[in-house]
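So, here's a batch of structures to check.
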Structure P
Amino acid sequence: MPFEGNHANDIGLETPEGPVCKFDSADGAIKSPEQIFEGGVQFFMHATTEGDRVLAERLTRKNMNNLPHWQQHPFDQLEGEQATEAEYQDAMGKL
């Protein structure tokens with residue numbers, strides 16, 4: 001989840017690489033990358049893409065690849081097509 005707008009205070013954990021969303025952490029630890037990716041997809045599907053999973057996956061990749069933590073800890077699901085900047089900005093405008 002981007003830490004913007006209504007989600008600016010949704011930080012659940014601070015790491016040396018940067019903040020982690022409260023939905024991406026549990027019991028003081030970061031959830032698995034796969035759980036976090038799926039959570040991001042579900043978030044975008046319900047909040048911005050009217051159920052379009054392919055677009056939600058592309059938005060999730062773009063968002064996660066922009067975060068310092070995932071730049072330091074890449075995983076397979078982050079590879080692949082990302083949303084364009086226009087798509088991303090459109091989605092952010094819907095939040």
Structure Q
Amino acid sequence: MEPLWKAVCRIRDLSEKAHRVARGLAWQELPGVRVERAANDEVVAHLEGDRARSYTVRLEGDKVLLDLNELNAPASRAEAALAGHFAVAPHI
């Protein structure tokens with residue numbers, strides 16, 4: 001599936017602290033994605049509470065973009081089971 005990029009913050013927003021990006025629909029209360037600068041000044045994105053699950057980051061000028069397809073995909077088997085046949089949240 002071709003990436004569908006969404007601007008989530010600006011690089012300058014990451015100078016002091018990480019930026020949290022919500023996943024799913026508001027009522028789902030899913031763990032968010034934490035976007036931050038790594039020690040080597042690279043911008044990285046990980047699932048809150050599970051640094052093993054990373055997300056693709058794209059930079060365009062000062063903008064930080066994440067792929068909506070990755071954000072909407074279940075991050076665990078438990079999320080997939082809860083989602084049922086609606087495994088991927090709609091693009092909003």
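Descriptive notes on the structure:
- Parent structure of the calculated result 1.1, given that distance in nm of label points 7 Å out along Cα→Cβ at positions 50 and 82 is the read-out and P, Q the choices: Q
- Structure responsible for 1.08, with Cα Rg over 2.2 N^0.38 Å calculated and labels P, Q on offer: Q
- For helix-only ellipticity at 222 nm (-39500 (n - 2.57) for each DSSP H run of 4 or more, over all residues; to 500) computed as -13000, the structure of P, Q it came from: P
- Structure from which 12.1 was derived, mean count of other Cβ atoms within 10 Å over residues 34-41, options P, Q: Q
Throughout, read-outs are computed from the coordinates displayed, never taken from laboratory work. In this text the structure is predicted, and so the values were computed from the model without any measurement. Cβ atoms are built from the backbone, for glycine too; each structure is taken alone.
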